[in-house]
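Take a look at the structures listed below.
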Structure I
């Protein structure tokens, strides 16, 4: 599993932006790492299934984030690292695909369903909240983690203390990502729609907060925890988490066989200790995080 080498490299919001800017586009192959899982060459799959096709090809395209510390953040080689990456690598290994045969596709929130529906990726593992609207276009395996939305502000901000304080401060701007669940969730707490500022990636929100252009950033707590850790003590979290966000793995609509394979693989990852190991090597390195328990999988439909 990959460790968070980027923690030491991104000491400020500016450094974070510099790192993530490297991962803004293009298709990349994974880098080698001694702790990455070995490809399972013994597995057999029914002909015509997604699993058999991937195994035969020996390669896979996987969508993930490139700007989220702890889950998917591009390193200096422009290869993503984090918990999502490790989960994806474990699944790929069970399909017979070595980590260096994975093609990582940057997957901003607003593009994830399109990437799956258009066949640009075989799966998306990208802090991807399961919800009914997205299920209209794709199928979700999992969940493999449950996050909760929270708010991040500058360290010296005492005005924004949680989502409820936004209506009392109608001039305060809050940033989130276009097409994300957090961007939709926060709307009910706003004094007016103009309070919400949206960008394609969270590194842009962090940069806007660092420059004082926005008063707050909102997304899932585990993502914000990584941004706080990489801010050189410039940011802090306020209030309690106010939603539950089950992260799933997005695949082609109706591919229940692949969904069931992923769910059984996630269970195996938990049972053999790889799930906890991956967490501790990535998102678990941040203060305030706890080792999660793999949630019970939803039915594949």
Structure II
């Protein structure tokens, strides 16, 4: 396990919804619960630079999603409705009910699924630099790897043993500032995705795309009424997250983040802490 400097983290394991989930918590137990959901090809560790400041005001919960990081890798259950239920059951296991929710990349789809399924249990939602399957297909058309990762078995066979090379391409290509994901972070991500089941767990998120699209279209029939913040990097998805959330929520505060690519929590951590704190403060 890894730690974050200058803040006390508690690592835990919980079996919820039939899967073992690894998570970290930090902060004052009296602070509002704030759940941070990572994306691919990352783990909870993508939040390492924002957790210390957020923990001063919130009870931070940062899980490794099903199949990723140090969580279990079941054969099924990678549609985001199911992944969101994992997280919701983890939150209940930790003794919380209504939460503030942040999701990046596939964590965005998971966070939306959480808010859409458990509407009385999410006080406000922030999403970072991704799109929602079934709402706007622009992101599917522009990302070559969405189809590649969706092919059964083949990506695992081609990438196995080359995890560092493969993941490093995404970290560089998707960044405004490639140095933001340093050698230590790459080591941690490669460790997780190179372990047994790590690649398959990540690719299963893409293989659930069509199921996610059906679920999102159904959820969108009843737009979210909670406050939503949608952020996209200037060198990545830009306004797409804003447009997608405007299609599924009534109140959306959107912004394109200057000097950021896809990896906003690592490229602009100080800015993100300020933006989230301001948004959640106004929303609750």
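Read the figures in this text as sums done on the coordinates, not as results from a lab. Computed from a predicted model, the values in this text were never measured in an experiment. Cβ atoms are built from the backbone, for glycine too; each structure is taken alone.
Observations, loosely collected:
- Entry that produces 19 once relative contact order in percent (Cα under 8 Å, 6 or more apart) is calculated, selected from I, II: II
- Structures I, II, by distance in nm of label points 7 Å out along Cα→Cβ at positions 171 and 259: label with the highest value: I
- helix-only ellipticity at 222 nm (-39500 (n - 2.57) for each DSSP H run of 4 or more, over all residues; to 500) derived as -8000 - corresponding label from I, II: I
- Read-out P(r) over Cα pairs in 5 Å bins from 0, in percent, for residues 163-234 alone, computed value 3, 12, 15, 15, 16, 15, 14, 9, 1, structure in I, II: II
- In terms of mean count of other Cβ atoms within 10 Å over residues 107-114, the structure with the greatest value among I, II is II.
- If semi-axes √(5λ) of the Cα gyration tensor in Å, for residues 83-218 alone is computed and equals 33, 16, 13, the structure in I, II: I
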